[in-house]
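Given below, in the form of structure tokens, are the structures.
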Structure I
Amino acid sequence: MPARPVVLITGAGRGIGAAAAKLAAQRGFDVAVTYKSDAASAGKVIAAVKAEGGRGIAIPGDMGVEADIARMFDTVDEQLGRLTHFVYNCGITGRASRIDAADPATMREVVEVNVLGALLAMPHAIRRISTRHGGAGGAMVLVSSMAATLGGANEYIWYAASKGAIESMTVGLSRELALEGIRVNSVSPGMIATEIHAAGGMPDRLARLGPTLPMARPGEPEEVAEAILFLLSEAASYINGTILRVSGGR
């Protein structure tokens with residue numbers, strides 16, 4: 001591996017992805033983040049990365065668009081060098097509702113970003129990291145959700161289903177790539193204090209449900225980031241195909 005490994009974290013302008021990017025820089029990574037529209041937030045993340053002494057770049061693009069995905073990886077090649085680690089963190093919910101009141105366009109967009117985006121990104125990441133393709137080996141983490149286990153009833157069943165697909169993908173990839181120097185794992189966050197709840201039309205969700213959780217509080221993005229960086233690290237060298245819950249016991 002190079003002196004500083006190179007990680008690409010999708011959807012890392014805010015929330016869990018941003019926390020993971022900052023922590024990765026602290027742990028010695030050069031960091032690329034992708035974002036869809038909030039250039040200012042992504043820029044702040046990269047400023048924090050550079051403050052830790054690493055190189056960092058922010059790349060705009062839509063993980064539901066194949067051409068954007070290819071361009072993101074090419075940009076990493078050009079500006080940071082060969083990728084060694086990859087985190088698929090993108091996840092949107094759409095507006096919360098029962099499924100019989102959901103907009104089909106919303107469900108389609110969620111699946112395109114959360115599932116198809118991950119599937120389309122994987123060949124690009126594999127061709128750079130896999131020893132079969134001349135890479136140095138490394139690790140990938142896919143960000144799931146406890147919704148995959150809980151089902152998302154009355155809120156966003158389509159989102160829960162998309163995260164179930166992420167967990168299936170994690171298991172399959174971990175077995176397919178194990179002899180090519182790539183470990184693939186997933187983190188499954190519970191209720192975390194990010195903007196995803198307000199974006200889904202439930203700005204009061206944390207205040208309403210946080211006290212009912214086993215630890216009586218929602219988690220913080222930094223707590224999920226710690227799990228992601230652990231799975232990327234050599235401390236997790238014999239952990240492969242695992243879904244690590246970061247849910248406070250939910």
Structure II
Amino acid sequence: MVTASPYESPKLLGEYLLLHYGGAAEMRHEALPVDPAVSNIPFPVRCVRQLLDTDLLPANPNALELGCSVGAAAFELARSCAGVEASDYSASFIHAAGQLRKAGCLKGVRMVEGERLLPFTATVPHDIDRSRVSFSVQDATALPKPFGPFDVVLAANLLCRLPDPDALLGRFADLVKPGGQLLLTTPFTWLEEFTPRDRWIGGGVTGPSSEEELTRRLSGEFRLHRRRDLPFLIREHERKYQLGIALGTSWIRQ
């Protein structure tokens with residue numbers, strides 16, 4: 001059974017602010033046995049930098065990010081795009097992203113252990129024009145019609161957190177302009193608390209893998225352009241991390 005979203009808690013907000021805006025000083029324990037780039041450059045920033053092909057962008061491109069969380073990828077898209085519409089299902093995430101857009105920074109805390117906390121300030125890089133980005137609360141599986149289309153659409157680590165991934169996959173062809181770019185990342189962490197088993201994309205005991213099934217469903221309208229493995233860290237406290245490896249793909253709308 002799909003339960004209510006857990007993404008409204010202060011604990012999760014702090015963890016995602018770190019994921020989006022934390023650097024080496026906030027994220028990295030001296031004994032952390034992973035490549036420093038994984039902790040030093042925020043995952044949402046790496047998603048945009050490694051998947052977006054800026055050489056293919058038209059003049060004054062527009063972009064859409066679905067499942068934007070607290071906004072770092074949307075701000076990174078604003079380096080290359082004249083306008084970025086970004087949305088998330090979590091009201092607390094969008095409130096934080098809106099504060100970051102307005103002030104350029106937001107105070108938060110990171111957990112050390114138990115009840116011990118340290119202050120942390122999430123900061124949008126000063127060379128980004130924050131006015132290019134707008135944030136709203138939206139359900140990615142129930143977007144208004146008509147909506148778009150866009151030169152760039154990004155959905156980072158969203159598909160395996162939706163109750164019905166096909167409801168979004170079926171909209172991509174309408175959301176992306178011909179010649180536009182669809183950027184996706186996902187670790188394919190299928191959990192029944194988010195997605196009923198009969199709506200998983202691949203991942204069954206028999207049949208195709210999730211990557212194979214995703215490719216099959218997109219290949220009619222899109223052409224695969226880039227494929228990257230993108231590690232990411234979610235820091236829970238000083239000595240506990242979640243390490244994931246998202247499959248990153250970029251697709252050109254045919």
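Assuming 14.8, 51 is Rg and Dmax of the Cα atoms in Å, for residues 58-161 alone as calculated from a single structure, say which of I, II it is. Before the final figure, lay out the partial values.
Details: I: 15.9, 49; II: 14.8, 51.
The read-out was computed on structure II.
With Rg and Dmax of the Cα atoms in Å, for residues 114-177 alone coming out at 13.8, 47, pick the structure among I, II it was computed from.
Numbers: I: 13.8, 47; II: 16.6, 49.
Of the structures listed, the value fits I.
I have -7000 for helix-only ellipticity at 222 nm (-39500 (n - 2.57) for each DSSP H run of 4 or more, over all residues; to 500), calculated from one of the structures I, II. Which structure is it? Write out the running numbers ahead of the final one.
On the way: I: -12500; II: -7000.
Only structure II yields this read-out.
One of I, II was used to calculate distance in nm of label points 7 Å out along Cα→Cβ at positions 26 and 218, giving 2.1; which? This figure was derived from I.
Given a computed value of 2.8 for distance in nm of label points 7 Å out along Cα→Cβ at positions 18 and 226, which structure among I, II does it belong to?
Details: I: 2.0; II: 2.8.
Structure II accounts for this read-out.
Readers should treat all values here as calculations from the given coordinates under stated rules, not as data from a laboratory. Here the structure is a predicted model, which is why all the values come from computation and not from measurement. Cβ atoms are built from the backbone, for glycine too; each structure is taken alone.
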